[in-house]
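Where a number appears in this text, it was derived from the coordinates with a stated rule and is not lab data. For clarity, every value in this text was computed on a predicted model and none was experimentally measured. Cβ atoms are built from the backbone, for glycine too; each structure is taken alone.
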Structure I
Amino acid sequence: MAKTIFITGASSGIGKSTAIYFANKGWKVIATMRNPQTVTDLEEYEKITLLPLDVTNVEQIKSTYEKAVSLGNIDVVLNNAGYGTVGALEGTTDKEIEQVVNTNLLGIIRVTKEFIPHFRENKGGVFITISSIGGLVAYPFFSLYHATKWAIEGWTESMAFELNRLGIQIKTVQPGPTKTDFVGRSLVIPEHPAYDDFFDGFKKVFFSDEVINSLAPAETVSEVIYEAATDGKNQLRYLVGTVANGDYNKRLELGAEAFHQDLDKAFFG
């Protein structure tokens, strides 16, 4: 019998790539997004079912869960929906702060909580959350994004103690820079004149040709997600790409303080 994966944020990028990847592997896919009517190309796949879901909408989480489980057993839940800001905290609005936290943290927690009884009754299941290398190291001007990603890492570690004993796995995937339209669709860049000089310096490094050319394709992340979903291991983390592995290993090697100083020099001289 074909297994089923439930995916949030599947309208583009990693979520969409993963929906197609799993469908091509013979899985049934429930691909959710805020506006499924705009993603008509996924309808071409017989094994993909589209459902509406805004993970910041508590009532819709519940109704979409009920619809999903009415279609059959769910084996894997992929928390992929994400939102970010890059810029000085002082230039960020309260609405932007709430959007980041509600999407990247509370949305993930609420979706997971909704599916736990289903997995518990079935005596198994896998939760996978798309975190980021930004959940293990911190870069300049990503403070809100890091706040949610670091929170997800700690939350997942703690949840593993609760869920593993019920036969349920919970994991995170940490991509480095990836070729998606996240910057255009889900990234806000707040500005504040007090930070212009060194924010401009940061952008020259972070959005340099070297960084752009190092972007991994979304399909590479999908391959690792599939590994996490099917390897049967109680493994917490799956890093993806040379940047993610390189920066994480460098932080472990240098230590947190020295790594922070090293990044400061790299971005600001």
Structure II
Amino acid sequence: MDAVLYVCHGSRVKEGADQAVAFIERCKKNLDVPIQEVCFLELAYPTIEQGFEACIEQGATRIAIVPLLLLTAAHAKHDIPEEIHKVYERYPQVEVLYGEPFGVDERIVDILVERINETNVDKHEDSMVLLVGRGSSDPAVKKDFNEIAQLLKGKGAFKEVSTCYLAAAAPNLKEGLHLAKQTSYKQVFVLPYLLFTGILMNEIKEELEQLSTDDQQFILANYLGYHDGLAHILSHQVKTLLSSRGNQYDVYRYA
């Protein structure tokens, strides 16, 4: 019997975990899979082990494990596989499939354009975007994030889309805002590339306070969030994963 185990990141802010669960509940309705469970990598319950065992207890013989992450960084390459491996060793008879984070996807870039339009600010012809990512020390993440920025530049018809990060990569948020402040652009749309709100979103709000002047306007767009478009993308990913017969889980996949 098939099962889907959605792995969310987790958050110190309860609202973040609640948003993730609500999003998964919407996704479940798009899938005809008898067993669908939610778990968290850290900071919330149930854990990956608990989620996996919940699937087993309901009779799962094949489990598609789907990371609810934007980009393929350490969590997707190492942390989640390590947790899977711990519990997988106890149930070798169960077939396990491991999915991919959202990655670079033009449909997600369309959502970013929508978030900017939702600010209801008339876009000046002389405007730029500062795309704020979570950050990772993995160079592949930075490469993917820069690719997303270039796609946004084209789709949103902005003269410039710069990037910065909240942690583990440069430039950081303060540096990114400082660099934007030094430009001649009349408008700077600050766009958080985050799935959920919480302390990271609060940090951005604090940094943006009192940056706007008569000559330069800083506008904070809503974070990416759990958009309906993401639900459709995730559902398609799950269906594709479940159709990959014989694609046995490999803990050394990203080694």
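Tell me which of I, II gives -15000 when you compute helix-only ellipticity at 222 nm (-39500 (n - 2.57) for each DSSP H run of 4 or more, over all residues; to 500).
On the way: I: -15000; II: -12000.
It traces back to I.
If you work out FRET efficiency 1/(1 + (r/R0)^6) of positions 124 and 204 (r between Cβ atoms, R0 = 41 Å, to 0.05) for I, II, which one comes out largest?
II
For which of I, II does log10 I(q)/I(0) by the Debye sum over Cα atoms at q = 0.17 Å⁻¹, for residues 100-227 alone, calculated from the coordinates, equal -0.84? All intermediate terms of the calculation are to be shown ahead of the outcome.
Numbers: I: -1.00; II: -0.84.
It must be structure II, since only it matches.
For distance in nm of label points 7 Å out along Cα→Cβ at positions 172 and 188, find whichever of I, II sits highest and give me its label.
Once distance in nm of label points 7 Å out along Cα→Cβ at positions 172 and 188 is tallied for I, II, the winner is I.
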